[in-house]
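Each reported figure results from applying straightforward, stated rules to the coordinates on display, with no laboratory input. This one's a predicted model, so the numbers in the text were calculated from it and none came from an experiment. Cβ atoms are built from the backbone, for glycine too; each structure is taken alone.
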Structure P
Amino acid sequence: MPDLGGQSVRRRRLAAELRRLRERAGLTGDQVAEGLGWSGSKISRIELNRIGVKLADLRKLLDLYGVSPAHRADLEALASEPVGTGLLDVQSSGLTAELSTLIDEETEAKSVWTWEPQLVPGLLQTESYARAVIAGWTAIMPTPREEVERRVEARLARQRLLVRDPPLELLTVIDESVLHRKIGSGSVMREQLEHLVTVGRMPSIRLQILALGGDHPIGTGSFNYMQFTQRHTVPLNEIVNVEQLARNYQIYQESETLQYQVAFRRLAELALAPDDSRAVILQAIRETWPDS
């Protein structure tokens, strides 16, 4: 499948591995900089992924760290991978940096765990529902039509991850209130809930509803917990994307992402099983959004 996004995930993967290799070699950032004749801040900026690393500089670092030929080849291959632009060129589409980063992360993720207490998750939204969601925000914050179209296009393009080979594994827990919260018109809601019933039967998607009458273990807003496979033998730790009113932000610290993992597992334990969740969605269609 063509790459949806840019290279921020692979750069982060490479940056984290370079830091690990330096620490394994027992060197400080200042010692590395002095040995290579670089500025004191260059190592820090590379390891924090604030700047990329040129192939020539990468080779100098790998020489200094005594990296084996096989692992060296993997790291050089990772650094040399071209930026994909197949389904959605986020560089030129004018999307926010936060959304571009989210797209990039979802593209490389093997699985995404999503908690959504207010809206249908973006990966499962119909076009009409997505437009209604975006329209609600643009009514408060006037937005050029071109930007609205870019956001809708991006949201729909992201959903192609669910049908790639192999598909992105999506585990989602949705609060039951979402099924009854009017977004757009009644027909928009009916179409959206019918779509949830359909995609909920896909083998790679596990959709659960957290019942209103059940326990509610957390009071936080929506988040995405993403897990990744190794690439060129270079691992990448889990990433959490948290959505706020004006921006998204990412959490990379392992001690923090673990808390979101534990929270989601508890949500999934308390939520209805997929078959029971499907029954609740069908009931909402019949009772709240009947065909007019």
Structure Q
Amino acid sequence: MRILTLLALACLATPAMADELFDSGKLLATGGVSQVEGGGGGGLASWAMITGYGSESGIGANVHYTVAPLTDYTLQSAGIAVGLFDRLELSYAWQGFDTQNVGALLGVGQGFTFHQNIFGAKLKLLGDAVYDQDSWLPEISIGLQHKENDHGAIIAAVGGKNSVGTDYYIAASKLFLAESFLLNTSLRETKANQFGLLGFGGDKHNAYSSQFEGSASYLFSRRFTVGAELRTKPSNLSIAHEGAAWDLFAAYFFNKNLSVTAAYADLGNIAIRNAQHGAYLSLQAGL
């Protein structure tokens, strides 16, 4: 009820009321950037922290656009995420995966594009990455991402068992303010092939598997951070082995309303092409 009331007030708010609702009470960069599936985190890994800069009494929200031109494919993502009371996060992301010339080799046509809608939710359970500096307890959250792919027939043709699936994860984030160091780990239960872009489950495996996500970053200043991420993935399809993804990134926070992330990302094998790596650029704007 409190969430519905605050959302209604946000729609009717005067400028003064809006400033109070969107209070930007959290430290710069603590909401992370937009993860490729829409939630708050790094580019690849989900973080425990709630997106946006809303405090325990306010709202934070952002929109993002991400593009990753790989060796033989191009991945795009756009979406919106809302953080409520620094406790609950709701997100939506749209993904487009352009097969470019490989589409003709796969028999689906040159430039064929898979699309995916991702609906996410994250709930902070305990801890606070910023204020619990005198404790080793990290901030811990649980979340889910429900994914819907629009090409079920093609997914079935390559061995995928379903075009719709849901990932579940638990994430822990620890910020060491004195050392300017942030560490995140997540455990994801998933059936997704290539994050769900090639469906869920396969002719090799059709059960949930536990996958690791980790990221570490060093803050050179309040505005600038560099780091690395690793994300393991299941290999459910016999058409190709699916390996881990990783990246090296740099993020700059102009202010609490605008940030940019640039990275070198390696997503491993995708369908019939190995060594899918390239640039990664993400823009995020919010309140």
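Summary table below
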{"item": "Structure (P, Q) behind the derived value -0.62, -0.78, -0.86, -1.40 of log10 I(q)/I(0) by the Debye sum over Cα atoms at q = 0.11, 0.13, 0.14, 0.21 Å⁻¹, for residues 40-191 alone", "result": "P"}
{"item": "Value 6.8, calculated as mean projected area of the Cα convex hull in nm², for residues 152-247 alone, assigned to which of P, Q", "result": "Q"}
{"item": "At a computed -15000 (helix-only ellipticity at 222 nm (-39500 (n - 2.57) for each DSSP H run of 4 or more, over all residues; to 500)), which of P, Q", "result": "P"}
{"item": "Among P, Q, structure where relative contact order in percent (Cα under 8 Å, 6 or more apart) as derived comes to 15", "result": "Q"}
{"item": "Structure (P, Q) behind the derived value 13.6 of mean count of other Cβ atoms within 10 Å over residues 176-183", "result": "Q"}
{"item": "At a computed 1.00 (Cα Rg over 2.2 N^0.38 Å), which of P, Q", "result": "Q"}
